[in-house]
Each structure stands twice: as structure tokens, then as C-alpha cells.
Structure P
Amino acid sequence: MSKLAFKMKLKPGFKDEYKKRHDEIWPELKELLKQNGISDYTIFLDEETNILFAVQQQSGASSQDLGSTEIVQKWWAYMADIMETNPDNSPVSTSLVEVFHMD
């Protein structure tokens, strides 16, 4: 199992809406993530910069690799109004390099 970290950007003023949508994450999306070996998925927000920091455990594909599925494309479209996105509605994301880990 490996760990993946990446960052995205939330549009200003949408913290509460972002949290609400994730509190109500679609069960079929959550199941797709689990079926693809994604677990322990956490997203943090830096409120000064609106940068979202995500980290997840994975034993297969990452959540970023599931963009061809219909449910992920629908989720991206649902979230596009509150995040910085690419032309296909996928979140603009940047992979982060691990520089330290302590068990």
C-alpha cells in the first residue's frame, strides 16, 4: 500500500459548501474509491490560501486515475463551480513529493 498526496484549490468563500458536499458524498462514489483500493482519504484546507491538501492510501489506482468513470465525471461537474478546474471539469491538482515520514 502506498500513500499519495496532492493539492487543489478552492474558490474563495466556498469552505462551508465544500465541506457540506463532502459530508454528503455520494455512496456510489465512495464505493468506487474503496473498490479501487483507495482508503484513509483525508482532505485539509489552508484557509489563508484556499489550498486543499489531500492524502490517501492506495493499493491500486489513485482517485486521480478514475476520471474516465461516469460517476467521477459527474462529481467533477458537481464540484466545478467551487474549485479551480481543467476544461474537462477535473480539479486542477498537483502531486506532492514526500520529504519526511515518521511512523
Structure Q
Amino acid sequence: MATIENWTRAQWEDSKNVYPESIFYLYTPMCGTCAVASKMMEVIAAMKPDLPIGKADLNYVEDLAVDYEIESVPCLLIQKDGEIVHKIYAFQSIPHLLEKID
């Protein structure tokens, strides 16, 4: 299974400037829903090996939570051409996520 690299906020911001599309998965370790979402994200990473995907424990990027108005975890930020096009809290299913990513 694919592993998703841990990113700092700087790495996320860089990905927005470098890649036409990238995604940033935010979670907290004690969140049960995040554990399920993490498994879904591993599948997405395996299905989309060329898509830059990073993850971060929201406890360590609190300023990002404020700046991006993150309301809860899990949260998936999807950027295209440097702009956030989706902020997903309800992961629902892998096909749902793939639809939002494509």
C-alpha cells in the first residue's frame, strides 16, 4: 500500500506553487473517523501515484487550521492551480473522493 508523506505547512504551500494539482490530508491521531479516512487516503495514493499527496497532524499545523478555516478533522484540501477547489470533511467513499480529485 502506498504511504503518504508527512508534510509541513511550507511543503503544502510549495506544492500549490509547483504542481497543477495536489492534496493535503489533515487528521488528528485520536480521531476514530480519521483512522478510517487514513485507510481511504492510502487507497487513493495507490490509485493516483503521480498525484502529490501530503498529510499532517492538525495539532502541529494549527496556524493552517486558522488560515484555511478548518472546522473539523478529517479534512482534505484539494488545490488546482494554487487555489483550494475542495475542502472535504465527509469522506463518504473512495469513488466520491476520486470524483472530487478528478
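Laboratory data are not the source of any read-out in this text; all were calculated from the coordinates shown. Fair warning: this is a prediction, and the values are worked out from it, not measured in the lab. Cβ atoms are built from the backbone, for glycine too; each structure is taken alone.
Between structures P, Q, the greatest calculated value of distance in nm of label points 7 Å out along Cα→Cβ at positions 33 and 57 is seen in Q.
A value of 16.6 was derived for mean count of other Cβ atoms within 10 Å over residues 41-48; which structure in P, Q was it taken from?
The structure behind it is Q.
Source structure of the calculated read-out (semi-axes √(5λ) of the Cα gyration tensor in Å, 17, 17, 13) within P, Q: Q. With helix-only ellipticity at 222 nm (-39500 (n - 2.57) for each DSSP H run of 4 or more, over all residues; to 500) coming out at -11500, pick the structure among P, Q it was computed from. The read-out comes from structure Q. Between structures P, Q, where is relative contact order in percent (Cα under 8 Å, 6 or more apart) highest? Ranking P, Q on relative contact order in percent (Cα under 8 Å, 6 or more apart), first place is P. Using mean count of other Cβ atoms within 10 Å over residues 25-32 as the calculated read-out, with 13.1 as its value, let me know the right label among P, Q. It traces back to P.
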